[in-house]
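Only the coordinates and a few stated rules stand behind these numbers; no lab work does. Nothing here was measured: the structure is a model prediction, and the numbers come from that model. Cβ atoms are built from the backbone, for glycine too; each structure is taken alone.
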Structure P
Amino acid sequence: MKCVVLDDYQGVALSNADWSGLDVTVLREHLDDPAPALHDAECVVVMRERTPFAAALFARLPHLRLLITSGMRNAAIDLEAAARHGVTVCGTGSAKTPPTELTWALILGLARHLVTENNAFRAGGPWQSTVGVDLAGRTLGLLGFGKLGTAVGCIGRAFGMDVVAWSPNLTADRTGAEGVRLADGLHDLLRQSDFASVHLVLGDRSRGLVDAAALACLKPSAFLVNTSRAAIVDGAALLDVLRAGRIAGAGLDVFEVEPLPLADELRTLPNVLATPHLGYVTEANYRTYFEEAVEDVHAFLRGAPVRELTRSR
């Protein structure tokens, strides 16, 4: 089976699994239009949502029989179009701890001005130029309280933070069991937050949920952290409040266009701490992704696909 692995930015796909017996091509550079490179592919392995697979792309890939994504959810794949074109879609396992850890890397980096101080240290600049923000006694607001939000909140409590959470269907019984308060709506959550962290799944109800009116609820001293999906936060409204200094800053790991264009203003704002969508990028996660991708290929070839994704998922 002719397999193509897309968007292997670090060049580690082949070293993280045993691909022997398979005809594998690895592409490290992101392709805005992958169709020409995939024309003869029977199997394509994609990393998270780096490359969208819409109906128009399936129509241009006449030999494609199997599409594998890391993780068991990928909003960038049109599963109905895959079914219409006779393409089986399978996923892999994915750990929850890496994005939790990166969320805290961003929170701590913002609170202690790590980029500013590290740059000054390396350049021979001033010895201490900032005053850090204490976490103990501050309020951590969690927009979303699933597995990731709950894990982030647990760490916040360990830091001595007051943790409050909200999502559309969240109940006080659910938050109370974790020692967390339930906010009275999105705006109430943001008004209380010294650090507000986004942990919702992107969908019709969450797209653009954190709009200009919601961002206006944040205190000038507050920080917004988003390691979930960029489209949950209104990008133009976020730029406005960051430019004007109406919030202290933002920690971002997700962007509407990835890789982020070089001219994007987010690359230059001094109150933005950003990483290139690294939330899931760890050694253990990558081993799981690629080892299970190979398992998916062999199971498909045996006529018994595993970890199938369907539109009902």
Structure Q
Amino acid sequence: MGTYELITRNAVEAITEEEVQEIAEDPDGKKAYVGYEPSGVLHIGHLLTANKLIELQEAGMDIVVLLADVHAYLNGKGTLEEIDAIAKQMREQFLAYGLDEDNVEFVYGSSFQLSEGYMLDLHEMAVSTSLNRAQRAMAELQSDETAKVSHVMYPLMQALDIEYLDVDLAVGGLDQRKVHMLAREELPSVGYESPPCLHTPILADLETGVGKMSSSDGVTISMEETTEDIEEIVNSAYCPPTRDPEPDDDGNERENPVLQLFQYHIFPRFDSVTVERPDQYGGNVTYESYEALAEALESGELHPADAKSTLATYLDELIEPGRQRLNEIRDE
């Protein structure tokens, strides 16, 4: 696999492909970043982008993880002291999950977002950005949440973070696309370059395959789940014998979340996947790629129940080091 293929593996899009290709031609010493709001225990959503960061490390890039404590404060996630404790916990979980400590830098937002230069640039961006443009980049609010001025400033800060962290590539889930587009459009207004961006997919709801998996709205898998918890959650997941399910009764498009987890979580971290089955059900079988496993499910060679039990086993292996570290932190 070439460097560009590794950098863009499982990404929804690279903006622009030419700019990311230029990074791939000489990745050593170049920096990629993801920002995470310290709000709790790491879950599958965090780990999807973490998988991409691990691949970018393999490609030769340095990684910057923004522990966005000021962002979390603006989003009402607690006092700065409470958020700091969560941020420290998240750092340990990321390292336990597999990020190479030798070429990853964890940066607190408060270490630069309160400086005079940053605040002046933020004010200048606020002057040059229309309210409508900032609102389009805002995260979706909960139905019972009142919009505040901080919600509009939030995406402007995310855009400015890219410049102040001095990174070459902004990475995030597809839900960060609007913010990254704002950064590309508005950073030049304060004298900075438009950043290349890489977007990872959003996983479907585990129970229905409709919409997106959300730790706040439904079922997800976090680092504090026990082995038994993971087995229970995965066994109840929606998994038709196809990668392209029919829409639900309301016409909503569905995904197969079990296959998504294999594609975006398991195969990026394991060279192959072995399904263990009794001889009367075909015996053990090993798949060397996601495509091979997905085709086996569609052909009927792999039963959904066997796919689920295998997924639970591999997810548990990925999560175990972080779960153990989390328990150690809580016992300290």
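Given a value of 5.7 for distance in nm of label points 7 Å out along Cα→Cβ at positions 120 and 256, calculated from one of P, Q, which structure does it belong to?
Value 5.7 for distance in nm of label points 7 Å out along Cα→Cβ at positions 120 and 256 corresponds to Q out of P, Q.
To which of P, Q does the computed value 4.0 (distance in nm of label points 7 Å out along Cα→Cβ at positions 168 and 304) belong? Show your work: numbers first, answer last.
Values: P: 4.0; Q: 4.5.
Working through the options, I get structure P.
Can you tell which of P, Q yields -8500 when helix-only ellipticity at 222 nm (-39500 (n - 2.57) for each DSSP H run of 4 or more, over all residues; to 500) is derived from it?
Details: P: -8500; Q: -14000.
Structure of origin is P.
One of P, Q was used to calculate percent of Cα pairs over 17 Å apart, for residues 208-287 alone, giving 60; which?
Details: P: 45; Q: 60.
Of the structures listed, the value fits Q.
Assign the value 3.3, calculated as distance in nm of label points 7 Å out along Cα→Cβ at positions 96 and 248, to the correct structure from P, Q. Intermediate values should be presented prior to the final figure.
Values: P: 2.8; Q: 3.3.
Matching structure: Q.
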